[in-house]
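What follows is a group of structures, each given as structure tokens.
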Structure I
Amino acid sequence: MTNRENFLSLIKRQGYERVPVEFELCPILKEKVKKELGAENYEEYFGMPWRRVEHIRLADKDTEKFRKYFVPPLAPDATIDQWGVGYEKSPDSMHMTRMRHPLEMVETIEELMDYPFPDYAAGDASHQKAQADAIKARDLIALGSMQCTIWENSWYMRSMEEMFCDMMDGDEKAAYLLDKSLEAAKIMAKAFIEAGVDVLYFGDDIGMQHTIMMSEELYCEWLKPRLAELIAYAKGLNPDILIFYHSCGFIEPFIPHLIEVGIDVLNPIQSESMDFAKIYRTYGEQISFHGTIGTQTVMPYGTPQQVKEEVWRNLDLAGEKGGLFVAPTHLLEPEVPLANILAYVDACREYKSK
């Protein structure tokens, strides 16, 4: 099988010949891999199966216009994203930031309507097809990454506390923000699909370490219908598009809902929060999975042999037909030894299904 054939067959649970390798490195580990392995581009060095197609390029790149929305004012060196969300540097972290919410103090729907949301419809997507074509010409999977799709995008602007209050009160501000995020997501998804990507990667964190973030009732009222609308829209444009969906934490009660709305692959099945063996027994005939190797436990604190055994155990659970794109569950942080990264890679390359 080619790389593309192997990947698609694995994800569709139709068998596979090789276990693909995939992970993301924090800036410190990127430098370490570059210095110790000579890997200028670790995706290329380790032969990862996909590459990202760039997003729509917005015509209006001015984010300083959002500073007036912050009370108290943003730190002078803070960065602001295209939605107006502020990120202040943290002196206690190597690469984390403090998030600031531009719409936290908004009290009326009129204030939301006056907010300068990014105009993706007026953006430039002309570069995307050439990128997707070039990726696929290299026998790689073209990926359109759209995580923080609806829920996270909305509460990043409003703040989680205010967003939950709005939802619990049935406030029209919640619907307005969620619909704005959905509208933008549809535009981005359409552009990616028209460019020819193989995978759309959606995601919103709806779980915490040991419990769901909200009740099923609240999820089904506010978030599930909008995700269903987005996936139906995407699959209406291309029935063969593969939908990956990310949520950290414990989300077991939400999995039937995610299957119902049409996701194909669930990420990351965080091992500290859920038991992959149980999840696979329950849902392995309905969806595939991406992740399962703990970044809070075995990757930073296990031995290389323990890393290998975790990879092999989970691949054995999925069996010969596949359905598991095995990978660390999140960004690899500075605590992860290089030996454990290499052990994960070796485990994937050495694996032979039973």
Structure II
Amino acid sequence: MVKFGVIGAGSWGSALAYYLGRLGFPTRLWVREEEVLSNLLQTRVNHTFLPGYEFPVTVTFHRTIPEVINDSEVIFVAVPSQFCRQIYHRMDEHLSKNQLVVSLTKGLEQKTFKTMTEVMEEVFSAARKPKLGVLSGPSFAREVAAGHPTALVLACRDQSLARQLQETISSRQLRIYTSTDLVGVELGGAVKNVLAIAAGISVGLGYGYNSRATLITRGLVEMTKLGQALGARKETFCGLAGLGDLVLTCTSELSRNYRVGLELTRGKSLRQILSEMKMVAEGVRNTLTVHKLALHKKVEMPICHQVYEVLYRGKPAHKALEELMSRSLKEEKT
């Protein structure tokens, strides 16, 4: 029986631990917040991030990272991108080469523009460096916990290792596809968060399905261009980690990033919006990182640029849309 560890008890980390536990796998969940941990130990329900779901007895809750890592064959890390490097440092001395560490984070490191697996490569000691992977795709945590049919993509450089985990955790509720394109899978998860903010702004301004379809389609082009500039495969962005996750987050208020865009059109400041959210909206930080990365790689990303202008330069949302629609006309290229 495979033993799993999950670092991070936010909504997605909790949902995955709940899912693995329901499959019968021994699963250890690291909980940072004392209040959440106390609640879980007393009631077995994460009332803050995954209310309504009582964890099975196969899931245990832990205060320290070593308790979760030791003896776990596969370790999932579900931590916001700005905290990942420090968490990886805390994990490092407890890891071994026979383990697999899988990132669930949909963001880039702000200072270095690195993906989370690239940060892991830098932080984890060569002598005990585990195998690395990333799991991404269209997946609201509550729907995974509820057992709604969901498909995700697992990217590992070692395809045989990816297939092993694919066969282990796939079920009638969760279908796993495999890939070797770590950069593409991780970048798709980061850029779609920026585009989800744009979609929320569009809806908040009163525009309909035509506008949203345009944002999704042209946003996919921007995502793909940046990905190819970083060495990712074009076809990755037509799959679950690209188009799939993009459609999901641009069409539902369950998306935190979509809600950020929506609330901006209702007169709230970005600071106020973020202070009212329990969970991190990765798209806010991703916007700044993607903007700088696009400039560095000389990739034109007009939608992401306008989101940056709205969030960080105070540009009125309607003005940003006007500039997008008045750009010089050109041939469609994907």
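Bear in mind that the values in this text are calculations on the coordinates, not laboratory data. Since the structure is predicted, the reported quantities are computational estimates derived from the model, not experimental observations. Cβ atoms are built from the backbone, for glycine too; each structure is taken alone.
For structures I, II, which has the highest computed value of mean count of other Cβ atoms within 10 Å over residues 4-11?
II
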Taking FRET efficiency 1/(1 + (r/R0)^6) of positions 76 and 172 (r between Cβ atoms, R0 = 41 Å, to 0.05) for each of I, II, which is largest?
II
If mean projected area of the Cα convex hull in nm², for residues 12-67 alone is calculated for I, II, the one returning 3.4 is structure II
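Consider the structures I, II: one of them gives -0.20, -0.68, -1.10 for log10 I(q)/I(0) by the Debye sum over Cα atoms at q = 0.06, 0.11, 0.14 Å⁻¹ as calculated from the coordinates. Say which.
This value belongs to structure II.
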Could you tell me which structure in I, II was used to calculate helix-only ellipticity at 222 nm (-39500 (n - 2.57) for each DSSP H run of 4 or more, over all residues; to 500) as -12500?
I
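Tell me which of I, II gives 2.0 when you compute distance in nm of label points 7 Å out along Cα→Cβ at positions 108 and 284. The partial results should precede the final answer.
Working: I: 5.8; II: 2.0.
Among I, II, the structure yielding 2.0 for distance in nm of label points 7 Å out along Cα→Cβ at positions 108 and 284 is II.
For structures I, II, which has the highest computed value of distance in nm of label points 7 Å out along Cα→Cβ at positions 124 and 156?
Working: I: 2.3; II: 1.1.
When distance in nm of label points 7 Å out along Cα→Cβ at positions 124 and 156 is calculated for I, II, structure I comes out on top.
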Quick check for you: by relative contact order in percent (Cα under 8 Å, 6 or more apart), which of I, II is greatest?
I
